[in-house]
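Trainee: Multiple structures are listed underneath, in structure tokens.
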Structure I
Amino acid sequence: MRVLRRAAAMVALLVGAVGVQVIQGGTAQAALPTAAVALGDSFVSGEGAGDYQPVVDTSGTAQGFPGWSAANSNAYFCHRSANASFFKASLPGIQDRFNLACSGGQPADIANASSARPKGRSVASQLDQLRAVAQTHDIDVVLIGLGSNNSQFTFGDVATVCANRFIADAWTGWWEFWAYLGGDVPQEPCTVSDLASDAEVAAATTETTAALRQILDTLAQVDADGVHQVVLQNYTNPLPLDVAPEYRDEDNRTDTRDKFRDLGAERYAAGCPIHRASLAPGHVFSQNLGNLVKNAYTTLAAERPAANLRVLDVQKAFDGARLCENPGSPGNALATPVRVQESPNGNVVNSLSGWDKIRVQKAANTCVTYFQTCQEAWHPNAAGHVVLGQCLTGALTAAPRTIVTCARNPNGSLTIS
């Protein structure tokens, strides 16, 4: 009997040494390496953080940078960054990380190829990509950022509306507006209903919840041991509730006056070409996105009492370091400024000083036709993704099934609670 016990102990020692799991029926199987996976849209893919990596398209080809004039549907423009928060977080026990998120990603892209919808990119469904990872890895951590883009509204469209209204107001006088443009180009500040109505937010919540449910169902099917933490991250506004005093007027003109080109150029240079009156509605929009994620969590947590789910609320993570919140913007901000190109050649325009409305319109049209020339605008920059990575680290050490808030303090430290 003593010999048998010694033999059993030796087997147990060898099993631990070589990473072998004994499963039901006595069959031995090598333990899979552990993995963390990111799913969703630009705020987790790493948009704005630079160092974008090649992305495999639906044909199985890894797409590197295809040139500024390439179709925006190219897989590369998913902008999966090596500097994304996902890679900056401390993830003890995780051996490999897979960024499957895509800038502009929508709930529809979870179960379907993104190219199946208008303006989608040539990448496989995120669930198919997740299944591929599960073939070789045991998925232990899943970061999801989903909801800012959907069939009702997209973050890019919302940002474009408010920035374009400001630029049109700054460079086009009322007489030019009516005489040459027919009066059909909006120039007034954005309102809450311009960005997303209550009905649109409700529909987007339903749509996002359904996509998250598909992710949880798939994880239950493919995860090697069925044990994983899922973090639902929401969004932070790149702009403050009001700009610093030095960005409020220029040449004795505020943005409530007709044609304020000097002020328009000043705010563009600082990264925040937007009416002051649009800032509060923008924060309501951000809060609605935050509630969208929290409401989806509440629904799913009630459905799945055993699931290890939590919300990472980062709406205050950039407090005190948003664009134009302080003098010296955008160099001291955690978000990327609005930047355009006059043509798709990679030459970024940092100043509109001295420009006339025709030249401004040309640059704006370049952004519309070649969206990749301006799609980084108003996203977390590399420093911002470091902060979000610290937030993610904190969220993963919190108790399961909680809402974790990550807020930036005046001294730059974070409070995670």
Structure II
Amino acid sequence: MRMSSESKAGPQRLKRARFAVAAVFCVHGAVTGSFATRIPWIQDHAGVGAGQLGLALAFPALGASVAMPLAGAISHRLGARSALRVLLALWTLSLVLPAFAPNLFTLCAALFVYGATSGMSDVAMNALGVETENRLDRSIMSGLHGMWSAGALIGSAGGTLAAHLGSDARLHHTLAALTLTALGLIACQGVLDLHSSADEEPPPRFALPPKSALVIGAVGFCAVFAEGASLDWSAVYLRDVLDTSPGLAAASTTAFALTMAVARLAGDRIVDRFGPVRTVRVGGVTATLGGLLVVAAPHPALAMCGFALIGFGVAVVVPLAFAAAGRSGPNPSQAIAGVATITYTSGLIAPSAIGAVADVTSLVVSFALVTLLAFGLVLGAGVLRSAGRESARSGAKEQVVNDPRL
């Protein structure tokens, strides 16, 4: 998307836009955290068993995959800020839907809408994040995704408190949705107000991802698979393979989530110093070593260290994949949507794939597969190198030089 407004935003305006889009990421993550903590309540209210719940929880990823290609067309029509405002509000308000579902059918429908609005707002905010990063001429995408993780932790903390107090999830999610919608609308006021130029062709409503997005998405696939497998199965691994207590096993999952958040918040400085390719290669080596440690660990402490290394290694890969997609062609939203679709798919299949392999063999073999995919980051890191970054840098510098307010 070539933008016609705010094309000469000054340093102070760009700084404000950076904080605003970071707040948007935090709000987006808080919705996910709020929902995840109340899944047991939603399951009981809908009267579904474990197998039916597993089926229903596939619908958010399905809805996101179907709807994400629409985000580019909506941004083209409304402009980036207005599109984000609408899509983020739809996402925050959709939080109330699952809690009101009385049966499996309505729960699946509610989660499909929940996932569709999540995916579209995800593409819109990442596209704005990439544009802001290009104009600032330094990495911010890792920090933005770190803010998403921080928001998810805040949302999950609120949900944990609500569950501890025995609060009805319908009331909890209604109040959370209204609060997050208000915060999201306030945050959206500060993002860049970007519009497509008059002579630009609107993107198709549905289109296959460009080839560049497929290659970049493959790297993101490896990272998200390792992340999803570790997040969902680390506690089970410690309990079943290493015979740890339930409390220690659960702590490994929380520690992994904290590791991801901290690494992403600190990642931008590392990327600016070493570049995306070297950062991802070193991250791939780190995650591979972590996977080997998990597979070979004779003691729970070593396995937890292994999961922590996996978290550190893969933390910045997805933000860098979105950034590379946004610089890989003339239509950033379409490329980002393609990468997002691939990563969402990875997140969908990772937990079930780990379980399927474990049923046939063992969880140790499952995490040997995770280790192999982590090594794929070492081999594929080069695709995150983009000549578009240099042109974006020169363009951003020229815009600042020509800014009449400077």
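Each reported figure results from applying straightforward, stated rules to the coordinates on display, with no laboratory input. The structure displayed is predicted, hence computed values, not measured ones. Cβ atoms are built from the backbone, for glycine too; each structure is taken alone.
Trainee: Taking 26 as the value of relative contact order in percent (Cα under 8 Å, 6 or more apart) derived from one of the structures shown (I, II), identify that structure. Provide the component values of the computation, followed by the final result.
Mentor: Numbers: I: 19; II: 26.
Of the options listed, only II reproduces it.
Trainee: Determine which structure produced the value 0.95 for FRET efficiency 1/(1 + (r/R0)^6) of positions 51 and 67 (r between Cβ atoms, R0 = 30 Å, to 0.05), calculated from the coordinates; the candidates are I, II.
Mentor: Details: I: 0.95; II: 0.70.
Computed on structure I.
Trainee: Could you figure out which one of I, II the value -0.47, -0.82, -1.26 for log10 I(q)/I(0) by the Debye sum over Cα atoms at q = 0.08, 0.11, 0.14 Å⁻¹ was computed from? Walk me through the numbers on the way to the answer.
Mentor: Values: I: -0.47, -0.82, -1.26; II: -0.41, -0.78, -1.27.
Source structure for this number: I.
Trainee: Given a value of -12000 for helix-only ellipticity at 222 nm (-39500 (n - 2.57) for each DSSP H run of 4 or more, over all residues; to 500), calculated from one of I, II, which structure does it belong to? List each step's numbers first, then the result.
Mentor: Working: I: -12000; II: -27000.
The read-out comes from structure I.
Trainee: With distance in nm of label points 7 Å out along Cα→Cβ at positions 171 and 363 as the yardstick, tell me which of I, II scores highest. Could you put the intermediate results ahead of the total?
Mentor: Details: I: 0.7; II: 3.7.
Structure II gives the largest value of distance in nm of label points 7 Å out along Cα→Cβ at positions 171 and 363 among I, II.
Trainee: Here is a further query. For which of the structures I, II does the calculation of log10 I(q)/I(0) by the Debye sum over Cα atoms at q = 0.09, 0.10, 0.20 Å⁻¹, for residues 35-186 alone return -0.31, -0.38, -1.30? Please list the in-between numbers first.
Mentor: On the way: I: -0.36, -0.43, -1.21; II: -0.31, -0.38, -1.30.
Here the read-out was taken from II.
Trainee: Here is a further query. When distance in nm of label points 7 Å out along Cα→Cβ at positions 275 and 355 is compared over structures I, II, which one is greatest? It would help to have the intermediate numbers written out before the result.
Mentor: Details: I: 2.0; II: 4.3.
Top value of distance in nm of label points 7 Å out along Cα→Cβ at positions 275 and 355 goes to structure II.
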